[in-house]
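Please treat every number below as a calculation from the coordinates, not as lab data. The model shown is predicted, which means the values in this text are computed figures rather than measured ones. Cβ atoms are built from the backbone, for glycine too; each structure is taken alone.
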Structure I
Amino acid sequence: MTIRFHSHPRRAAASGFTLVEVAVALGIFVVAFVSIMALLPAGLGNLSDAGNKALKSQVIRTVSTELRQTPFAELKKVDLTAREFHFTNEGLPSPPGDPASVVTAAISSIEFNVPLNNISQGRVARATVVISRNGKEVDRAIVYLPDTGR
């Protein structure tokens, strides 16, 4: 009885990866991962900027709606510069003193009979709105209030 041993070098090489192949694949993965991680701070910065712009837009929309609901004749009689509008971090109105209120908007000035290029007749008021976050001014916006006859 004879025992024969056969070696199959082809079968062993075809069944796995070589060390060089694993090293190349790992190198490609590391380069891709580092590239993606390098983009992460820029992406987070853009996300933060977009959130801030959306918040400012919501605050200005709420304040301008409130101003436009005031009859034009009453705008001169009411001291609008004494009023503050409070908002949460999501741009939702909140009562004064609410701990969730981190954004405030105040009307710093209001001017009447402001001429505009696209409005030839009628009266227009211009209000300057100051937006603050945690007591620090972050932006200013101008809101035009046309006399709609109400």
Structure II
Amino acid sequence: MKYLKLTRQYFKNFTVGKLWLNYNDNNGNLICKTIELPNKENKKNISCIPTGKYIVKKHISPKHKTCLKVYDFDGKHEVNGRADILIHAANMINFNHDNNSETPVITELEGCIAPCSNVILKDGGVFGENSRENLKKLLKIVGDNSLELVIE
């Protein structure tokens, strides 16, 4: 059975990860890298999704078009009190702060996960390259099914 596993590194202002297909004991097929907001204890719109087991399904979003939606492990409910946690194309989290705020000034993510081929730190932000292409790759893997997603 196919499943996805997201392994992460946490930083003060962002989270980066690697998304694997059938990852087990340091072995698996790397699908892509990811960028997310920092870990802010699951606060809506400013935090990455908590670690745990989830289900991902293809989803049509009014804003992001065809993407993947993350559900609690039962496959029916939203994630830990948050709605619309998506895996969608996005390229940037910018951390040029106003008034010493730790919240990003400009971001294409509001608690979602962005797939990318490479992560670049530059100009006060984190940038993910080739996000649309990597989202297409993920959509093809998931297809019309649902897959387990384990986030560590």
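The table that follows gives values for the structure above.
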| quantity | calculated |
| --- | --- |
| Read-out FRET efficiency 1/(1 + (r/R0)^6) of positions 40 and 80 (r between Cβ atoms, R0 = 35 Å, to 0.05), computed value 0.20, structure in I, II | I |
| Origin of the derived value 32.3, 118 (Rg and Dmax of the Cα atoms in Å; candidates I, II) | I |
| Relative contact order in percent (Cα under 8 Å, 6 or more apart) - highest-scoring structure of I, II | II |
| Given 0.00 for FRET efficiency 1/(1 + (r/R0)^6) of positions 16 and 64 (r between Cβ atoms, R0 = 30 Å, to 0.05), calculated: source structure among I, II | I |
| For helix-only ellipticity at 222 nm (-39500 (n - 2.57) for each DSSP H run of 4 or more, over all residues; to 500) computed as -14000, the structure of I, II it came from | I |
